[in-house]
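As structure tokens, here come the structures.
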Structure 1
Amino acid sequence: MSAARNPMRDRNPLRDRVAFAGAATTGFVPRNSGRSMLSLTAQASIDVLRQCGLTAADVDGVCGSLVPAPTMQSALGIPEVSWFANPAMPFGNQVAAAVSAVHSGLCDVVLAYHTAYRLPWNTMSSLKDPFRRSSGTAGVSPAPESLFGSVGYTAWASRYIHEFGVPKEHFGYVAINDRANAAANPAAAMRTPITMDDYLGARMIRWPLSLLDMDVPVDGADAFVITTAERAADLPLPAVLVDAVALGATAHNEEEQTDSLRHHGQHVTVNALRARSSFWLDDVDVFFPYDGFTIITLNWFENAGWCKPGEAGSFLEQHRDPATGKILIDGRIPVNPHGGALSEGGTQGSGHVREAVHQLQGLAGERQVPDAKRALLTLGGFFFNAQGLTLRRAD
């Protein structure tokens with residue numbers, strides 16, 4: 001065995017054995033919709049089962065977030081399940097759990113879902129609604145002295161500017177690209193294009209991140225059918241094979257304890273994902289870097305290997321169309337063609353996965369990438385939630 005080889009990270013027995021058979025969405029709205037989390041999740045779940053030609057009786061695994069799996073089973077009338085789970089967000093955790101369950105034989109057909117919902121942890125206006133206030137996650141909203149969540153990312157964004165001497169405009173390229181792409185996505189919450197002047201003039205939340213650097217709190221849901229590659233091949237929609245999955249975190253995974261911009265969860269995820277995947281950047285047709293905060297996206301570009309540390313903004317500037325604001329890597333690879341978390345809505349990664357599935361199935365409508373065969377998804381943030389996924393269209 002070569003000393004450079006890490007057998008834990010290289011080993012990938014599930015490659016091409018598990019597939020996405022379908023994906024569906026309710027679409028997203030940037031306001032309290034008047035609907036419950038359960039109703040949104042049920043709608044997306046029923047839609048994806050129908051698209052795949054399945055019934056509740058075909059499902060024997062349930063996996064999602066916010067809405068408990070037993071609640072979903074009961075609401076949909078699923079007779080029996082042999083596996084269920086509710087991993088924490090982002091959605092890469094659900095994918096990893098569901099794919100592992102199918103590959104191990106714990107179940108055969110998983111209904112996976114994610115509900116994006118405006119709750120007190122992601123929008124203070126939801127405190128006005130007693131139902132949303134009571135269903136929020138206690139203790140998630142940080143105290144002023146905490147670096148949890150948005151406060152942590154603003155601190156690291158400030159460090160990024162200081163360390164690499166880059167302008168705030170580099171963050172803006174991410175936001176402008178997302179909004180330009182969302183214009184062609186009927187499911188997106190924010191579809192009006194923005195300019196760099198709009199970006200720089202947006203209300204500052206905490207320097208250097210403004211309102212347009214942070215994802216949009218929305219109501220809506222995504223749902224997926226994950227099953228064996230053999231079964232997916234017999235269903236109505238084209239199968240999307242799971243090539244590799246990786247999750248990563250370093251020992252110092254809290255926002256204020258992370259070692260540096262050069263050593264955090266993204267690096268662990270990329271190293272593992274690249275070792276396990278059958279393809280990498282040269283063969284990617286569409287790229288999905290997470291964009292809950294623009295600083296996360298710049299780091300994913302750098303850590304995935306598109307450019308060197310501190311060079312993401314310059315890289316985006318070189319690969320964007322000034323007329324539209326869209327990023328096309330090497331003139332052909334779109335970035336978050338659905339609009340991402342900054343414009344479609346803050347789906348904690350489920351929107352990225354859904355769009356990747358639809359792109360590889362040829363079902364993305366006006367946004368369709370010609371002959372899209374392979375997708376790279378780098379989900380989650382720096383700290384305890386970095387995740388990666390490579391998907392490919394079944395031959």
Structure 2
Amino acid sequence: MKLSPASEAIVKATAGVVAANAETITETFYPDMFAAHPELMRVFNKANQAVGEQPKALAASVVAYAVNLIDPDAPDFTPVMQRIAHKHVSLGIRAQEYTIVGHHLMKAVGQVLGDAVTPEVAAAWDEVYWLFGCALIAEEAKLYALGGTDPENPWRKYRVVERLEESDDIFSLVLAPVEGATPDHKTGQYVAIAVDLPDGSRQPRQYTISSSPSGSALRVTIKRVRGIDGAPDGQVSNWLGDHAQPGTVLDVSQPSGDLVLDESDAPLVLVSAGIGITPVAAILEDLSRRQPNRTVRLFHADHRHDTHTFYPSLRRQVLSMADARAQNWYEEDADTAPTLHPARAGFMDLADADLPADPIVFMCGPLPFMYAARKALIAQGVDPEKIRYEVFGPDLWAQNPDSAD
């Protein structure tokens with residue numbers, strides 16, 4: 001899809017101004033939209049709104065899409081669009097809601113930029129928005145259809161059939177559909193769980209499916225979010241921690257996510273920190289069952305050995321494979337931890353990591369951690385195009401210039 005010639009000229013002339021004010025525009029847009037349509041707060045993550053992550057992610061996405069339309073040398077936007085579509089499907093976003101978003105977003109552009117927004121400028125940027133929106137609507141319709149989901153009724157009832165306490169703040173829920181079979185999913189995907197909270201609000205959160213695609217249930221692994229520096233505790237993770245017990249029925253989305261285990265036999269490097277181990281656990285479980293001869297290197301960072309979720313099962317799977325090795329880093333008590341290889345103290349450092357030739361890399365963890373890991377891997381000669389990542393929450397990867405090659 002392309003902009004009309006008239007709109008392309010206007011977007012080229014105004015893109016710098018819009019980009020410079022993009023965060024202010026989105027910070028204006030969200031409160032205005034929620035005031036007019038409070039029902040949409042049941043779709044959006046309140047915590048991400050409170051700390052400003054959602055406005056930053058939206059601003060970055062719209063600007064990146066506009067640049068892609070006017071600059072033939074800009075990076076392909078398709079992977080970003082597909083990632084956004086998967087997240088929207090997991091949240092049950094519907095096509096008609098794009099009209100609401102478009103109205104309030106263009107209103108915010110006018111409020112922030114004032115007289116600079118002539119009718120011609122407004123029309124050009126409205127065209128940008130609807131090219132973006134229509135591409136997402138089409139991709140999301142395809143994903144709903146492939147998942148057998150009616151977008152008007154995107155939530156399915158699941159019952160907690162087992163609960164596992166992984167550590168003080170991390171627990172796993174094994175979920176089985178109340179009716180019908182467990183849906184197919186790909187290793188590395190996630191589901192959203194929507195919870196009706198005591199204050200009457202409803203909030204969804206996305207959790208990685210930490211089990212491989214087999215059996216009659218899905219396992220999700222959840223970390224209780226503890227507020228830091230005055231921030232409140234996570235509403236949904238703590239509600240689930242307090243109330244989700246065997247027998248509890250939850251609203252769960254169809255499995256989503258574009259960052260999935262590939263079907264090749266290429267060497268694989270898995271890099272994770274903290275609760276970022278959840279997609280890694282699913283990947284390693286799947287590999288040990290279906291591709292036990294595949295070359296795998298697992299690098300993980302955690303606070304201590306006793307906070308290293310899934311350590312026993314990961315150890316068994318690594319030892320069962322023909323060419324799998326693991327290295328862990330612990331911030332505390334590294335010298336006393338019983339690990340596959342002696343754990344290293346402090347933060348992960350991949351400068352001298354034992355890497356196979358020409359690997360595919362999968363990373364999951366906090367953004368600063370992944371920035372540092374990516375730089376170290378590229379310095380070791382890893383192809384940047386083969387480094388893939390998963391972000392829990394809004395994707396702010398492109399907000400940091402250090403994330404570039």
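Coordinate-derived values only; no laboratory data. For clarity, every value in this text was computed on a predicted model and none was experimentally measured. Cβ atoms are built from the backbone, for glycine too; each structure is taken alone.
Have a look at 1, 2 and say which one yields 20.6 for mean count of other Cβ atoms within 10 Å over residues 60-67, as calculated. Kindly include the intermediate steps, with their values, before the conclusion.
Values: 1: 25.0; 2: 20.6.
It traces back to 2.
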Given a value of 18.7 for Kirkwood radius over Cα pairs in Å, for residues 68-195 alone, point me to the structure among 1, 2 it was derived from. 1
Here relative contact order in percent (Cα under 8 Å, 6 or more apart) was calculated and came to 25; which of the structures 1, 2 was it taken from? 1
Out of 1, 2, which structure matches -9500 when helix-only ellipticity at 222 nm (-39500 (n - 2.57) for each DSSP H run of 4 or more, over all residues; to 500) is calculated? 1
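For the read-out Rg and Dmax of the Cα atoms in Å, for residues 260-363 alone, a value of 13.5, 40 was computed from one structure; give its label from 1, 2. Working shown, then result.
Values: 1: 13.5, 40; 2: 12.8, 38.
Structure of origin is 1.
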For Rg and Dmax of the Cα atoms in Å computed as 19.7, 60, the structure of 1, 2 it came from: 1
